[in-house]
Structure I
């Protein structure tokens with residue numbers, strides 16, 4: 001383990017602030033050294049607020065001065081910027097999703113295989129306190145064999161699709177300018193962690209366009225997914241409907257119990273465990289807080305975003321770099337969470353046809369012709 005702190009650069013000043021608290025908790029092992037944003041005002045304000053030494057006027061300048069880059073840029077930039085960093089041996093922590101096309105996904109796998117640096121996707125919803133407790137219950141077998149799960153991401157964002165001048169933002173094109181589940185990882189990530197599985201086929205349908213019909217995205221889309229082990233998952237995705245937000249709803253059913261997340265501020269996360277809970281009775285999930293994994297029981301005191309979950313992706317990634325271990329959400333797991341969304345776009349355009357989801361472990365990019373360069377198999 002190196003004694004010199006990793007020099008960290010943040011790309012994307014608006015979202016990038018969410019990672020600062022996690023970095024502060026890693027003082028001595030990593031330091032926030034540089035920031036880049038195409039907006040001069042945004043990058044200079046970020047540097048002033050967070051005491052950043054180097055304010056970069058280009059992405060290339062930032063790469064010249066860092067060991068690790070956090071990509072909190074718009075989603076269509078994630079892969080191209082990751083490719084540039086990985087080629088230079090710079091570690092990459094990328095915001096979600098990992099890629100916006102199959103072409104990008106193939107390029108990203110090839111780049112990670114060829115690079116001396118590590119790659120991780122910063123899917124923060126797997127670090128929500130409730131989701132970590134559920135993960136603890138699952139790992140102890142208290143819910144039995146999981147066979148059904150749900151995830152919902154309902155986030156009315158119409159005001160985000162244009163700027164103050166009325167011009168389309170990147171979200172107008174990349175999140176509501178396409179049809180399907182265009183932002184899947186927050187719903188899918190925790191489910192795949194709990195099920196320890198990957199999606200092999202999807203069927204996606206939509207409600208039609210009622211609320212804001214200028215967009216390609218339908219108001220609500222539903223995704224059914226079959227996993228490699230034969231489980232069934234259901235995702236609901238909605239960025240347009242007029243309703244309060246529901247960012248992080250999940251439900252799982254196993255042979256020994258069930259879990260339901262809170263659906264509003266007036267409800268709470270609940271669990272039923274056969275042999276522990278009274279018959280036909282739910283218990284508060286917090287009654288099982290002892291199953292929160294030890295690493296995450298004492299988060300740093302901060303106002304980190306997304307209910308405190310933002311502190312953990314960068315901390316886990318730094319740990320993986322310094323101990324030379326596989327990141328929690330490595331390139332293959334990143335694409336397990338990303339590719340079902342890309343395939344949903346094919347399905348919804350074929351009236352809900354079941355579409356195969358490729359396994360990124362078998363992508364041939366970066367393998368070359370030497371037998372020693374074979375991809376790790378699933």
Structure II
């Protein structure tokens with residue numbers, strides 16, 4: 001049997017420049033065009049990667065800085081949405097804005113979810129040792145002027161991705177902005193028959209703007225996770241993915257206030273896998289829950305896309321900056337964050353992957369211990385994911 005080794009190497013992922021990081025247990029792919037984490041896989045005992053647990057766009061993607069409206073409007077949409085959708089896959093970053101730009105910003109060439117996620121990222125450092133492999137990348141986000149940096153690290157013997165991010169404001173004025181991790185899951189890992197979703201959340205509210213005539217949920221209704229008021233009456237269990245074909249929705253949930261750390265997790269019973277993220281709720285108090293289930297007929301969705309976003313961040317819904325600034329706090333919780341003048345703020349979080357035994361039906365809780373992520377299921381089942389100095393990593 002070959003001996004697994006840690007690696008950090010340049011690759012091509014579906015024709016796009018990327019880095020592949022791997023330790024003895026997991027493999028991660030990070031794109032340089034837009035900075036998305038495109039793939040996260042658990043390695044088999046023969047060191048072969050398994051299924052990507054993150055959503056892969058069913059259309060052919062391209063690095064978003066290559067988007068040209070004259071050539072790409074038809075396959076991806078007009079500039080203010082098409083530039084983002086052209087490169088959208090997996091775990092994307094929404095920085096400075098979560099949602100659409102204003103009409104005036106559109107006329108200046110800005111696009112959906114801010115400029116950091118559609119810009120070319122620079123490689124600052126790579127490191128490979130017997131115990132850890134890491135990649136550090138950065139991007140400037142015009143016109144806000146924010147400077148963003150992300151380090152990804154994998155440690156030997158741990159099926160965990162350690163992520164450390166910073167946002168620096170070089171301006172002499174404070175800056176108010178959105179900072180959201182647009183984590184998206186999809187088939188085959190997310191499956192209506194075999195998957196369930198767990199969030200450390202209770203209180204939620206549905207999207208106010210419908211879903212292009214095909215909303216699964218009623219507008220602007222408060223609810224308790226996971227049961228949201230369904231269009232036409234009754235409730236929809238949002239822990240079940242892709243329950244109604246031809247429908248979509250957006251909702252927001254506030255993470256539980258009694259816990260310092262929050263989580264999102266997905267279980268696939270058939271594959272015997274659980275995956276998720278743990279993060280500090282003080283930095284990222286919100287999770288936007290979005291589902292597209294073969295509803296949108298226009299490009300690039302084309303009526304055949306299944307995706308579930310579990311998007312944790314500073315902002316409850318992708319309504320844009322003006323809407324969040326106008327509305328103020330929701331459930332007594334801020335809907336944006338601040339980086340002071342000539343200052344930097346940080347966030348640390350982790351992604352995890354683990355195998356579970358047959359018989360698991362749901363995830364009851366995810367606990368952060370100092371040396372492990374403890375995932376508890378039904379019937380007293382639990383699995384411990386080894387993670388070194390985890391409490392210090394989630395900041």
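FYI, it's all coordinate maths here, none of it is from the lab. Predicted, not measured: the structure shown is a model, and the values here were computed from it. Cβ atoms are built from the backbone, for glycine too; each structure is taken alone.
So here's what we get for this one:
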{"item": "Per FRET efficiency 1/(1 + (r/R0)^6) of positions 171 and 315 (r between Cβ atoms, R0 = 30 Å, to 0.05), the highest-valued of structures I, II", "result": "II"}
{"item": "Parent structure of the calculated result 0.96, given that Rg/Rh (Cα atoms, Kirkwood Rh) is the read-out and I, II the choices", "result": "I"}
{"item": "Origin of the derived value -2000 (helix-only ellipticity at 222 nm (-39500 (n - 2.57) for each DSSP H run of 4 or more, over all residues; to 500); candidates I, II)", "result": "II"}
{"item": "Origin of the value 2.1, where distance in nm of label points 7 Å out along Cα→Cβ at positions 99 and 139 was derived from one of I, II", "result": "II"}
{"item": "Computed 0.30 for FRET efficiency 1/(1 + (r/R0)^6) of positions 75 and 243 (r between Cβ atoms, R0 = 25 Å, to 0.05) - originating structure among I, II", "result": "II"}
{"item": "Structures I, II, by relative contact order in percent (Cα under 8 Å, 6 or more apart): label with the highest value", "result": "I"}
